[in-house]
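Student: So, here come the structures, one by one.
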Structure 1
Amino acid sequence: MSQPALLSVRNLACGYQGQPVVQALSLHLNAGDIGCLLGSSGCGKTTTLRAIAGFEPLLEGDITLNGEVISRAGFTLAPEKRRIGMVFQDYALFPHLSVAANVGFGIRNHPRINAVTDELLELVNLGSLGKRFAHELSGGQQQRVALARALAPEPQLLLLDEPFSNLDGELRRRLSHEVRDILKARGTSAVLVTHDQEEAFAVSDQVGVFNEGRLEQWATPYTLYNAPLTPFVASFIGQGYFVRGQVIDTGWVQSELGVLQCQGTFAIGTAVDILLRPDDIVDAPDSPIKAVVVSKTFQGASALYRLRLPSGAPLEALLPSRCDYRPGEAVGIRVKEQTLVVFQA
């Protein structure tokens, strides 16, 4: 029996000045899970987060938190009454307050404010920096302070709006893993907004892929990569190219890469686009199927090759570094024996 959702968004439509930016959006998040709204700039993910926070009214649908309707068309529960915490993109720390005072700001009347503040500073690895001020901290440390401050009131749900965007690459990757560990240690449910797939997959249990104001798919990272529901999700998540084929039997497609097994049921003769990831392609020197190397990116144990098939179609292959091919060279390849994702062309 599935557990009831902590956060439920049903048929949501919201926007600005009566014009919808997000439409027909539905998702649910279980208690203790971390969700992510993923997409390019302007796709509606931040508008959705602001609606969950109570900053934007709904045009249609409703939002429920722990069984209570907090937004619907014509009604918006005030943000401060939602038991929702928020970590902003710029952290929004108070410059005139110490680190400890920033963390404890939302629990000023708590009888154990000092103990709770100390506990949270230890949790985010800032136990010795409580007396410092925000300008004396690095970007990563400021991010941890903002996270601890948002966790202090023990929100039912935590929202994070591009929390790592001001950090450099390596620190960004490390902090994304740290934030996940902290949230899981506290059992805190959260929704993250980002445009970075690596970040989304590192932090989240469920990811929603946005496309021009619509949620194309809400699923685990594994499902998004291996079983995308739409061509957009297939091309947006991970690396991959489509190769044209034609259905010759139930579950089988003829293509210039040979006869391949595919998901779904299509009528014989149907033209389809076959999704091929770089790790679907295998080095096969004796294969009659040849592709020309366009470029090579060395990655240590492996190398990413950009290839061109005889038809001119592009393809990528992640091959062991022992395969030392050069641009312009024709190489033998084959597709791994597996069931591939296809879409009607």
Structure 2
Amino acid sequence: MNLEAWVPRALITGITGQDGAYLAEFLLGKGYEVWGMARRSSTGGLHLDRLEWLGVLDRVNIVEGDIADMSSIMRIISECQPHEVYNLAAQSFVATSWQQPHLTADVTGVGVLNVLEALRILKSEARFYQASSSEMFGLIQHQEQSETTPFYPRSPYAVAKLYGHWITVNYRESFGMHASSGILFNHESPLRGEEFVTRKVTAGVAKIKLGLEKEIRLGNIHAKRDWGHARDYVRAMWLMLQQETADDYVVATGRTWTVEHMLNIAFDHAGLKVADHLVIDPALFRPAEVDVLLGKPDKAIANLGWKPTISLEAMICEMVDADIARLKRRMRA
């Protein structure tokens, strides 16, 4: 008797975002059947452009749902019967969280509970990944941040992420669920939204290079971040769910750079001078700034066998080139 080969099945919430798209591509490369939950917008549809950019849209199963609506989550889990669930859906822009704190709490915080509770009620044995954030460290208590560093969130977004993180720990300990959290430090790519500083810089540089803009406006360019590439970080997500025991892991490069340094890489790559185009805008400073984030990924390196492979310079240059290519296509259209 011929038995069909077993195919692992994954459900990704937030599949239309940067991480969701790269994770879908990665899992497809591993032979997974990939399902993605996407929320429809009345003005922009399902926002599938990132999956199209990577050339994987026709290979994933897109189902409509909302992280804030547990009934839709239960329906989707019942339909696709996943072996792994990656919860990447969130209101993930820090600045917006001060303008929409209730929405951020509902989506970024309680949304995690909705997925966990749906899995518990349905008695699913799927392994669960929660996208936690280095923003939870906020006002840093240690020079390097590891899994044991105390949290001190400095934005409604970070507070909501902290709830999602701890409810994941709670369900793991209370119900024996295989539920892991990745405390991911900043990770970027050509698929990053333009509201984030790295993509704001690379898209701005591309516009200046092509004569479409003359300046780029930024806030605190002395803030320091530990930046990695999303391709590296989605690999860490997958590795967490392959472990026998669920746990929490810091995912970072272990190096920190200022926004100014990142800015110089982008401008230098395009053959431009920062001083000729940069405007510091006080309106773009955060109400409560997170000055430095520096991850200590020793546990992920030791337990998962993970390490970053793409440098900050290579990533920023890739992003500048991608933004120039995008703009040239639009100009020809």
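Just so it is clear, none of the values below were taken in a lab; they were calculated from the coordinates. On a predicted model such as this, the values are computed, not experimentally measured, just so you know. Cβ atoms are built from the backbone, for glycine too; each structure is taken alone.
Student: When distance in nm of label points 7 Å out along Cα→Cβ at positions 56 and 88 is calculated for each of the structures 1, 2, which structure yields the highest value? Mind showing how you got there, number by number?
Tutor: On the way: 1: 1.7; 2: 0.7.
The structure with the largest value is 1.
Student: Can you say which of 1, 2 returns 2.2 when distance in nm of label points 7 Å out along Cα→Cβ at positions 40 and 264 is computed? Don't jump to the answer; show the numbers that get you there.
Tutor: Numbers: 1: 2.2; 2: 5.0.
Value 2.2 for distance in nm of label points 7 Å out along Cα→Cβ at positions 40 and 264 corresponds to 1 out of 1, 2.
Student: Out of 1, 2, which structure matches 13.9 when mean count of other Cβ atoms within 10 Å over residues 104-111 is calculated?
Tutor: Details: 1: 13.9; 2: 21.9.
Working through the options, I get structure 1.
Student: Which one of 1, 2 has helix-only ellipticity at 222 nm (-39500 (n - 2.57) for each DSSP H run of 4 or more, over all residues; to 500), as calculated from the coordinates, equal to -6000? Intermediate results must be reported in sequence, preceding the final value.
Tutor: Values: 1: -6000; 2: -11500.
The read-out comes from structure 1.
Student: Let me ask another. Quick check on the output: -0.39, -0.93, -1.26 is log10 I(q)/I(0) by the Debye sum over Cα atoms at q = 0.07, 0.12, 0.16 Å⁻¹, derived from one of 1, 2. Which one produced it?
Tutor: Working: 1: -0.39, -0.93, -1.26; 2: -0.28, -0.84, -1.49.
Of the options listed, only 1 reproduces it.
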